[in-house]
Structure I
Amino acid sequence: MSVKWPPNTDFHEISLDNEVSQCPDCGEPLSPQSTRTRAFYQLTGPTKLACHLVWCRNRACSAYHHTRSPDAEKWLSLPRWGIGWDVLLWIGFRRFKRHWSLPQIQAELWDSYHIRLAIKTLATYVRTYQVMVSAYYQDLSRLRTVYQKWPDVILSIDGIQPEKGHEAVYVVRELRAQRVWFAEALLSSATAEIQALIQRARHIAKQLDKPVYGWISDKQDAFVTAIEAEFPGVPHRLCTNHFIRDAAELMLALDSTAKVQMRHKVRELRALERACLESHKDAEPSTPFTKEQQRFAAQIVLTYCAAVRGILNDNHGGPLCPAGWRMAGALEQIHRSLTRTLTRPATPLTPLLQRLHDCLNRGLTRYSQDVVRVGTALGYMHVVWALLQPKDGRRQPHRKLFQHWMKLASQHDDHIIQHIGHLMERFEDGLFCGGDEFDLPDDNLDLERWIKGPKGHERRIHGRQHVGLRIVIEAPTFLVAFDAHLLRTTPFTVHDLLPYASAEVPESQQRAVIRHQIMRKARSQKKRGCVLEQLEQDYEQVILWTLETHGKNTSHADQC
């Protein structure tokens, strides 16, 4: 990438002679050809490099007039780069390890090193660095060295869908060495496409000469079918957290509906706060309270309202502690506190506290209509979870109890608990797969927690709540490069990445880039016509090929 240098730039000049004096093909002495100069940025300042080129003048040699550059040049900067290796490694480490945005990197380069690079140029260098790091991290020779101390491998697979309507990214991660093997963005989660990923994992394990000890995933039909086809006899443990979430789906839906209606009933907080503030602001002089006492009394009501508001804004919860259930329990505590307060002698605050008490009472009355069903289902969930997470760590002895509760749930009158029983029956074999003699993980949370890393990385970079499409478009190299930086405390070196300088972008990533470029143009009114016009021209070419092929086939048939 060319750089426009100011006329008064002070360059640090380096001259490189060719290390080879004889032609490696014919053995004849190499003759000087010319001197090539180029300039690029280094962290130490602008550098002008003079490379003395040589070539072979033996006409009988296969390398006749083939120019040879000094080998030392590639250790400073690769051809057509406007920066040196030190700048590229500095940029890449801060981008992937410290989550710096491109404008932040651009500003720091200028402030600390007086290196001026455009944002597009920085993005190109980041992609180049990303491809090299992913090739380095996925190199089989390096993987063999890493896995020398492990007798086998445990694999996990899960999917990410950053934004609805776009491809899902599937990640295959190995749990012994805690490494991402590869990632792929798929347009469909059909069994055939998932099976291609499982086949790739089997191929890598075969090249590493390591048996697959087991798999861990959720109960997606494509996962179960593909792993059973490619790894027959290998234990496939289903994630207990996915099972709990799926089993609690109907209970959480009921709890969420009741929670929304309960919150809707508790909507008088702002009016109550306003009435409280106005009551002591416009108090008559004849009131027995001083202004300080009025302010103190008003703060009691405002504190109660703030506590209620904090509980209403707490929407967190999971299958074992639904958000509505937690919210109702917390509001019940405040309701009991107000009840105790209102039984005491009356004060000027009593009407305001009574209004808040009635407000909470309406909300809790609405939730109490479904509290029995939610509580019963929650009791089943806690029993099942205790069977899957025993204190002694041995799950297999509890399988008969699991089957007993599965039968009770399936025969229950409530369809929510029946759903729990049906899910228990579907997941039973996978939850107890391999027995206790196989030391397999109980859940796939390790991979799910890892997936939060690249999502948070993207959010920190662009400062928005949505993840963005970079994870989808550049998944094969971006997710691997991100994983390569997780445990590193120092930047990569030239010796690490130079062997992978010619690494190419994977074909799947190239297709994703082209596909999203077309999608973006199709959304534009100006560029949509150009896309359609190009498609029509391409189809005309296909018609010509068809006619030519048909004509050739016809003439061949006539000759016969």
Structure II
Amino acid sequence: MMRAVERVQTLAGFAVTADAIAATTSKRAKVRLLAEHMVALDPARLLLATRYFAGRVFAPGDARTLNVGGAALFRVLREVAGVDDAVLVAAYREHGDAGDTTADVLAARGAEEAGGVDLLDVDAAFADIATLNASKGRDAAFANLLRRCSPGEARYAVKLITGEMRIGLREGLVEEAIGVAFDRPAADVARSVMLLGDLGEVACLVARGESVERPRFFFPMRFMLASPVADSAAAVRRMGEEVWVEDKYDGIRCQLHHAGGRVALYSRDLKDVTEQFPEIVGAASHVPEVILDGEVLAFAAGRVLPFADLQKRLGRRAPSAAILQEIPVIYVAWDVLLHGEESTLDTPLRERRRRLEDLALGDGFALAHLQPAVGAGQVDERFAAARVRRNEGLMLKDPDSAYTPGRRGLAWLKLKRPLDTLDVVVVGAEWGHGKRRGVLSDVTFAVRGPDDDLLTVGKAYTGLTDAEIAEMTALLQDITVADGGHYRTVRPQIVLEVAFDAVQRSTRHGSGYALRFPRIARWRHDKPFEEIDTMERVAAIAEAQGSGREQLVDPAG
């Protein structure tokens, strides 16, 4: 029989603790359970288990991905559990969670409860899945892992693979548990997490009695965040009369690391996106050794291009020469966080900006367009000018502020344009998962086409209350015209007002357009579907957003 000290090093031990954490609503109990588990782990498995409890398979900044979607999961479960799609669909509809579905069908098959797969073997299996290019090879590696797992272990293997841990354990609680487990002040742990970004590395470091004093190259740290503000008057009340304002760009935020001849780019979620932007890598090889905070923008002929153009570049690990020529990009820097071996995080922003300008970054770079503003009236003027440049709005910053990774305070504020809205009609719905299992919470919606046909423009699942979702679920079931299992087509009856950030071209929807970041503003009980918005209005919004952009950035030196 496996001893308790050995079992804790396995996925079975991980599952026992994860189940206990999921079963309690007490944050204090969750932290205690996790801390007790952590202190029983050896260093190698502490690294892995901490990442896994935080819902990550690989470290932040690790470019590997598992590329296992719902179709692959169903393929593997059909093979391993010997069930058909009808059984899988029924189980998923009941649980609304891929991990719970897996445990259910494997338990029904009569899988042995022995399990005991070592966490190191789990890590090796994840590495195999990530490095295999062909779907057949990934399926085989995935199936091999599940065959070695008990149903309880398989539940968490799949939760990790699909990124759906959902045991009520936020990263902040994992961070707290590290301090409790190894008797370290919460502030020390928090700073290490902010600077390293990887909870697993921090757990091992804290367990050794060490701490992090400055950022490290190629360990992406968390980004400083801005708090939203409704208007200029509110901004001035919070920050004082004198502020710095920068244009708020519509690109992707990136941290740039350059040291020892290596360049790396990390996105807002700390993923390595270096291979997507080879021209920035080439340009950065000529700058000093630094860590920069900034944004990647599509940029041509001195003008910033719409985000829809930049989107064509995203996700391409080896962009072709044609796409590089069609949609060139630049890196717009607005902060320097590490210069050589010197951390500038605690240096006032006005000094960090001076250092940034002194770097003379050169071709392929630009600096954030920066102006001072005094009083709400001047902030309004700067905002109007940014809108003329067809920008999202403004970033307002305290020139004396430090850079606080991962924190959302009042030192940085964001003032954005009001959201556009459309009145749309629901034409389809999907069963939710996790907390929304058992309800039809994900709705596809459409606008009216030129021949009175309905053309889809997006889908949304946020904005309604739980009571409204329950009410809508009952109505959607009543007006279903085709039930495809997970997705059902419904009679056009429910009208929603949907807010969004932008309209962009898309082949995914029948309209040829997609709403960017759509969310439900309200359920329009008062409006018949005959009065929904039209394709003409959608196209007009897209045209207005996509017309010529003015210069938005300053030279980098």
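Values quoted throughout were computed directly from the atomic coordinates according to the rules given, and no laboratory measurement underlies them. In this text the structure is predicted, and so the values were computed from the model without any measurement. Cβ atoms are built from the backbone, for glycine too; each structure is taken alone.
Quick notes
- Top of I, II by distance in nm of label points 7 Å out along Cα→Cβ at positions 126 and 422, largest first: I
- Structure (I, II) behind the derived value -12000 of helix-only ellipticity at 222 nm (-39500 (n - 2.57) for each DSSP H run of 4 or more, over all residues; to 500): II
- Taking distance in nm of label points 7 Å out along Cα→Cβ at positions 22 and 134 as the criterion, the top structure among I, II is I, with the largest value.
- For distance in nm of label points 7 Å out along Cα→Cβ at positions 190 and 270, the highest value in the series I, II is held by structure I.
- Among I, II, which structure scores highest (criterion: FRET efficiency 1/(1 + (r/R0)^6) of positions 38 and 294 (r between Cβ atoms, R0 = 41 Å, to 0.05)): II
- At a computed 17.4 (mean count of other Cβ atoms within 10 Å over residues 86-93), which of I, II: II
- Test item: semi-axes √(5λ) of the Cα gyration tensor in Å calculated as 61, 37, 26, pick one of I, II: I
- Answer label among I, II for the case where Kirkwood radius over Cα pairs in Å, for residues 174-341 alone, calculated from the coordinates, equals 18.1: II
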